[in-house]
1. For which of the structures I, II does the calculation of FRET efficiency 1/(1 + (r/R0)^6) of positions 28 and 76 (r between Cβ atoms, R0 = 25 Å, to 0.05) return 0.85?
2. For relative contact order in percent (Cα under 8 Å, 6 or more apart), which of I, II scores largest?
3. Rg and Dmax of the Cα atoms in Å computed as 15.8, 51: which structure among I, II?
4. Which structure, out of I, II, was helix-only ellipticity at 222 nm (-39500 (n - 2.57) for each DSSP H run of 4 or more, over all residues; to 500) derived from, given a value of -11500?
5. Matching task: 2.9 is the computed value of distance in nm of label points 7 Å out along Cα→Cβ at positions 44 and 100. Pick the structure from I, II.
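The numbers here are math on the coordinates, done by the rules we state, and not lab data. These numbers were taken from a predicted model, which means no experiment stands behind them. Cβ atoms are built from the backbone, for glycine too; each structure is taken alone.
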Structure I
Amino acid sequence: MSITLRVLAPDKSVFDDTVEEVILPSTTGLLGILPGHISMVTAIDIGVMKLRSSNGKWDSIALMGGFAEVEADDVTVLVNSAELGKNIDSISAEQEFEEAKTVLNSFEGQETSPEKIKAKEAFNKARARLQAVPK
């Protein structure tokens, strides 16, 4: 058995194929989906979605928040933005991450600052992109 997985961003279809397993970064933690999973809707956090294809190989997609719907053996992920891990340049992802970390650290002690909240979101996005890069 397999799962039909679709990952859709506002401007493009990021992924549309069958897979054997999906691990989603939900807002309450990682959520594993196998064939026959109960129907549900969940919020997706900024993070990395892992998917296992029929050949047993794991791939990753950096997700920038959204929602996922599981219905029978169909998983539809609607996200603000997404990027296939294999399409991310590891050098630029590392640079973005280091820059975002530096900016975030500059707001030390300003917990409720709107700028710190934006910096934290930029840091989380840069981290997700870096983590999605195949090792």
Structure II
Amino acid sequence: MDLNNYEDLLEKAYEKIPENVKKSSRFETPKVELRIESRNTFITNFNKIISTLNRDRRHFLGIFLKSAGTMGEVRGQQLFLKGQYKEQVLNRLIENYTKTYVLCNICNKPDTQIQREGKKLYLKCTACGAREEIKEK
């Protein structure tokens, strides 16, 4: 077999792989979709964010609202926030939540569960088996 021919075949095969398979990670932190009415902000894709993160709605809400420093509530499929917020700010809060409560610190995969032992919370990874205490920031 000709070595140059092998490289060409390899390159052709790589080109046929779909783009979504080439990515090293299958998980992407969800981005907010906003609607601002008067002095209030609505996150219209709230349910999609919760299902992507695979976390309890109350847990996420408690930490998210505390980080945002505002009051809010779920109204149907949306999250209502008191005050006007920019997309960048809310996306950063979701990224921080994801790093702390969703992604494994060892293998960086989202296949985790939050476990409570006494007053401590642990992040247990079902992909690599790692278990670390969650240190809230």
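1. Values: I: 0.85; II: 0.50.
The value was obtained from structure I.
2. Details: I: 23; II: 18.
Largest calculated value belongs to I.
3. Details: I: 15.8, 51; II: 20.0, 70.
Answer for the origin of the read-out: I.
4. Details: I: -8500; II: -11500.
Attributed to the structure labelled II.
5. Values: I: 1.6; II: 2.9.
For distance in nm of label points 7 Å out along Cα→Cβ at positions 44 and 100, the value 2.9 is produced by structure II.
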